[in-house]
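Following are the structures in question.
Any read-out appearing in this document is the output of simple, stated calculations on the displayed coordinates, not a laboratory observation. Quantities reported herein were computed from a predicted structural model and do not represent experimental measurements. Cβ atoms are built from the backbone, for glycine too; each structure is taken alone.
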Structure I
Amino acid sequence: MTTQYIDETDVHPLDDPIGGSLIGAHARFARTSGRSSRFDPEVAPFLGHPSVLEDADWDDIITLFGPGEIVSLGGVGHRPPEGWDVIDHFGAVQLVGTNLETRPHPDALVLGADDVPDMLDLVDRTKPGPFLPRTFELGTYLGIRDASKDNALIAMAGERMHPRGWTEISAVCTDPAYRGRGLATELVRAVGHGIRERGEQPFLHASASNENAIRLYLSIGFELRRTSEMTLVRTPAR
């Protein structure tokens, strides 16, 4: 999940989904310093960077994120300079929707700017992963509302990384009071339907520790493509 900055024909697009997005479909959101790029901070917190970080690369990350900020780096073994903190290491899995059955959902609504407060509220209560005020601009987000509960947003899923030929399904979440009804699964199928309608293929990421989610995705037709390791670091305070 790190940016290699080499000819795209040399690597599979899913080997570097962040970098592939930032030089392709999501180039308008890219902020670049040296060999590293990040998304606009109101859109997503992700950084694309070389697999081996040199002294200048660490300085570029500070330029992109500022002081005292947490940054996720692909891979392990990174040795930050003095003043940086290594906060955590964790595993992730990348799954591809090889056998995912996709179809539209009759109750799914396309979510936009007017829905952002409800989307942020649902994300805050369900913790599916990073979601910011402009994340919805990355692609199509679908949601289901309950008309009997003041039209409350009760489930959603959408599109995030967009490397060549592929689109990531992300922000899959359901209000706890509505779980067990298959809403998230149906939204994943619906988002995947839109992806395939464009001639692309769906994929997604999950924390390696989220065994329940991984088990669900495998059961509906996703396949494990690869595992990876991530390192969380904090930039120097000043």
Structure II
Amino acid sequence: MTITPPQVRDGVDVRDNAAWYSLTGAHAHLAIGDDLVRRYPDDVAGFVGVRTWDDPAVWRSLATVVGSGNEFSISSPVSDPGAAADGPDPVAAAPELPAGWIETFRGAGVQLVETDRLRPRPDDEAVELGEADVADMLALVERNRPGPFRQRTVVLGRYVGIRREGRLIAMAGERLQPGEWTEISAVATDEAYRRQGLASRLVLDVAFHIHQRGGRALMHAAAANVNAIAGYEKLGFELRRRTSFTGVRIP
């Protein structure tokens, strides 16, 4: 069981619309958009937050905020949130696209949330990373591909890493921050240093500092990344829901 009840706003669990409640909360100072659609600057993150799909005007807002001819991603809950993370492709409750809007891809993901089994702790070898470290961070991401990371992603929260002989060999940090929840992301370890527990140590360090300010931790992963999911579950996270990510191109 999770150690804290969900935080609900507008009748919605903030974890179910993480990008929107991040862009209207902790990251409102970075947001570009209006009262229906908001996004991050291109050099920060590719996330787009949508307040509700029930308002027909949302498609016009998307075209304005994201831009004609550009792409964005829709995150939708699947029909069976209790299904196994490595099961078949989910059936998602994605909104029906208007005429001329093109689906470009579809992928499966999972959302994991901390439980009372999680034991966050600071790591003595972890060093905080900032703008001066971005080149090294981008190089580590390029070598290990933990997920999207851009030139200014580091402004989203606290990032930490481990260096050996000056070389950045592992990192993790904070990304979306919906309500009291903070997403732990960009977990990467160089191939030569894997299976030493470095990623786990950094995840626990990031979680520790999230707890220090009164927050709770969540994570997202591709459903196919079963090894990473198993590792996070071992640390004390649990599967909360499966999601479907749909890429859409605006005409």
- Structures I, II, by Cα Rg over 2.2 N^0.38 Å, for residues 39-126 alone: label with the highest value: I
- Task: Could you figure out which one of I, II the value 3.6 for distance in nm of label points 7 Å out along Cα→Cβ at positions 47 and 199 was computed from?
- Result: I
